[in-house]
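Following are the structures in question.
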Structure I
Amino acid sequence: MNFILASGSPRRKELMEMLGVKNLKIIPAKGEEIPPAGAEPQELVMALAAAKAEEVAAYAEEGDVIVAADTIVWFEGEAFGKPHSEEHAKEMLRRLSGSTHHVYTGVAVLRGGVERLGYECTAVHFRTLSEEEIGRYVQNGEPMDKAGAYGAQGLGALFVRGIEGDFFNVMGLPLCRLDAMLKEQGVGLL
């Protein structure tokens, strides 16, 4: 049995390796992410995670376990994905400054044609950021491949004054939720 991570995220790969997952294959989904119109944040991330798992299923062997995830930052009724430019990253950080937002990650676990879907939501409280801090952080490059334009496990940790919920969810893979879903598929990580 192989674990197939349907993601190119280095953070998700690190988390799977941290759990000691053996026979881990990385096969990122390449399809266009088309969010369902008018979806609530949890529906959005679960639909995108499911699409990734289903796309990568074509590369799986019988008995393989496919894990896919999708993460967004939800703020004032809007989904913040990865920034498409440095100015976009700065705008996201300006909006998140001094407020609370929610990080949603949808998870899909697919094995033997049976799919389990779930999600996690974590509240993240940001301190107020100066324009100088935002500029230096964006110039550093860290926010460019992260939903909401920050990484809580990197320099972006300097902006986070508190978290309510699963920290690993903010990194892009809620490990407790994943473990429960894997157990439903007959796979234990311990």
Structure II
Amino acid sequence: MNSLERLVLRKRWVVIDETHLAAGAADAGGVLRRVAVCAVVENPLAGQGYVEDLSPLVQGSRALGHELGKLAQSLLGAPVESYGKAAVVGTDGEQEHANACLTSAFGDPLREAVGGGKAWITSTTKLGAPGTAIDVPLAFKDEIWVRSHYDAIEVRVPDAPLPGEIVVIVAVANRSRIHARLGGMTKEEALARLS
């Protein structure tokens, strides 16, 4: 396997967040479970200054999309209804390196792994030191305009990213926000449009 096929993994980090009540009450949808799975990988472009060709990160992220998606889905313990992606690049890199890890080379295998539709996958990136927090945005996996599923999960890895690393993150959820009531397209309407 050449260096363009896989990024070197140092560690994985998992966050599981279960919310049972909002505003002091449950709703008919049950527990909201959100899972974030992080891969801490070496940044092959760290410390090189401006580099035009970001393909080592784009191509290297392909396997991560599938692996992180499958792991997140298994830890969720339920069908995935919403998802998102994020990355934090260490200080010897640049924000564009984090974005290069989240292109369609990463997103398409993620969609396949969790059963997502063709909807755009929400994402965010930033530059940071070890322990930097990032809010990973979530949206309904089959239609971006389903407001009930707009959400986020905060993620931080205590010892990452080191200066020459990138933390690549997939987050998934089993349902909408508890008591979501802002109107707009419902999940059921979106699924009916897609069938």
Structure III
Amino acid sequence: MGLKPDHWIKKMALEQGMINPFVESQVRNGVISYGVSSYGYDIRIADEFKIFTNVFSAIVDPKDFDPRSMVDFKGDVCIIPPNSFVLGRTIEYFRIPRGVLTVCLGKSTYARCGLIVNVTPFEPEWEGYVTMEISNTTPLPAKIYANEGIAQVLFFEADEECTLSYADKKGKYQGQQTIVLPKL
């Protein structure tokens, strides 16, 4: 399995619709960068967020997540409360080929501010908008900017295709169109 360079990412995005919309070069003037990088793609966060709240004193349970624990917000800037998190989704829609796996890492600009981006790998043949979690590890409110870079996706192509893809197993997050809360 090998890490794939920018020209492979461009080819897969343009010919096979792997990333849509696709930005062929890195945009960085006055914004947190996004678009193709040397060995990955810097994804953007949309302007839709779910902000974690403890108004109802709910217990966080991945098997029975209470949607009242989240407040919907739409805007160009999202303020993450201290020691809390938000869920967001990418602007980009992904269609991962069967022989490819991705790893997603938060951008260093946010990491240097105590903001951690957590995204699970995009499995072979998964598709959809990516739901991501951004944690504010600081004791202060923190800003994130919609329509700008939030994380980098690295693409790894396998030497041979997997036996069972995400689509084959009918994964529960396949084809997500919005921010999707945890489900069992």
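For helix-only ellipticity at 222 nm (-39500 (n - 2.57) for each DSSP H run of 4 or more, over all residues; to 500), the calculated result is -2000, so let me know which of I, II, III that is.
Details: I: -9500; II: -6500; III: -2000.
Label of the source structure: III.
Just checking, which of I, II, III has the largest value of Rg/Rh (Cα atoms, Kirkwood Rh), for residues 109-156 alone? If you can, show how the numbers build up before the last one.
Numbers: I: 1.21; II: 1.04; III: 1.01.
Once Rg/Rh (Cα atoms, Kirkwood Rh), for residues 109-156 alone is worked out for each structure, I has the highest.
Here, each number is a calculation from the coordinates, and none is a lab measurement. A quick note: this is a predicted structure, and the numbers were derived from the prediction, not measured.
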